[in-house]
Structure 1
Amino acid sequence: MGRDNQPKDRQLARSQKKQVRRASYLRTLIVTEGSKTEPLYFGDIRAAYQLHSANVQVQPSQLGTAPIQVVRYARQLFEQGDLYKGIRPRSFDRVFAVFDRDDHGSYFEALDLARSLAGKLKNDVKELVSFKAVASVPSFELWLLLHYEDIAHPIHRDEVFGRLKRHLPGYGKGAGGAFSATRDRLDAAMLRARALEVNFNAYTDPQPYTGIAELVSLLIKQRD
């Protein structure tokens, strides 16, 4: 009688172990507008907090850099996967599309598309997936600048870049090391970004806003 139940017991134990393992992390796909700056930044976070690449995938958009292309590629990569990148179809629990406002004509269309996909896609275990746009107005560099300064009014991306260079003289598009260079100021940046969220959001362009703080916070909480 005991022997008859052993296969079922082993199956139950495996199922419970799988549930515990899945509960310990959320499989995260981050698709970025930039091909270097943002992937390097999030890659540095992944390394700093020892997040396994199987749990956190960071991929630049292969369809183009327009916001709508970033969102479409995020959906495509989630649904179809990419065996060359080691990504299986629907193998994520949450998807983030990271892009800038800049002067992109498809910006609001991209926000709307991402919002329409939230809670509508299912992953490989038939669970609904979180799908979010992570926008920055005017650019990703606003998030880095918030590590050093309060920004409360509309600001052009060129001014953001110029002011950031005063604090990080070695910073440049495509340069690595931005996370390690600003990490000791992360708490201040979080407070400033959340202060902006009180009055502004991704739709209140041209007011300054960035969703990067929320994404960074989620990644840090996912560490082992």
Structure 2
Amino acid sequence: MIAVITGDIIKSRSLGDMQYWLAPIRELLSSFGVSENDWDVYRGDSFQVELDHPIEALLLALSIKSTIKSIRVKSQKQRKSTVDVRLSIGIGEGATKKEKLGARMGIAHIYSGEGFEALKKIPVNMVIRSEWSDFDQDFNLLLKFALILMDDWTISSSEIMQILLHNPKIKQDDIARQLQIEQQSVSGRIQRAHAYEIMELEQHFRLKLKTYLQ
């Protein structure tokens, strides 16, 4: 079993240069150990990533979302991000890696592609598809509620999420030093991002998926 994430940048034209989002995404994927053979960018604002460990899929999806929504365009002084991302997670059997990513036709790739097409027709920015319909139904409902919060992340909330998703045990004073802000401000940003609730959802995804993968 693998996971495939297909996504695109919403309102990518507001960034002007695609390097505003491409460079941080490349750095993020490298931190997850994703090789150049397992991710690709196409049509300028769309991308696909293959993960060997499906339980990491939601963590990576949340990390991608927080990375994109934390982008600051130098020519603009905005509090709220001007961009967002649509993400479809497909979980299933993979395909041979002899072919380029875009040509692979494993079940996970098909599920991810189908989910991505569905996102274009529904007002939701993240979806999961797998061979387990009950898992999909339950978790996609949870995602709908979580996205009400996540879609409203400000740049500062997204920056906090980036840090916590990579290091959930980090202390608030360490976050304050990293962001060069007061510790009191860190606490407020965590609350506004509903960070711990989102991280609890990610842990629930791991535990739930493990029971299906056994």
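Structure notes:
- Once FRET efficiency 1/(1 + (r/R0)^6) of positions 44 and 124 (r between Cβ atoms, R0 = 30 Å, to 0.05) is evaluated on every structure in 1, 2, the highest one turns out to be 2.
- For Cα extents along the principal axes in Å computed as 49, 38, 32, the structure of 1, 2 it came from: 2
Bear in mind that the values in this text are calculations on the coordinates, not laboratory data. Here the structure is a predicted model, which is why all the values come from computation and not from measurement. Cβ atoms are built from the backbone, for glycine too; each structure is taken alone.
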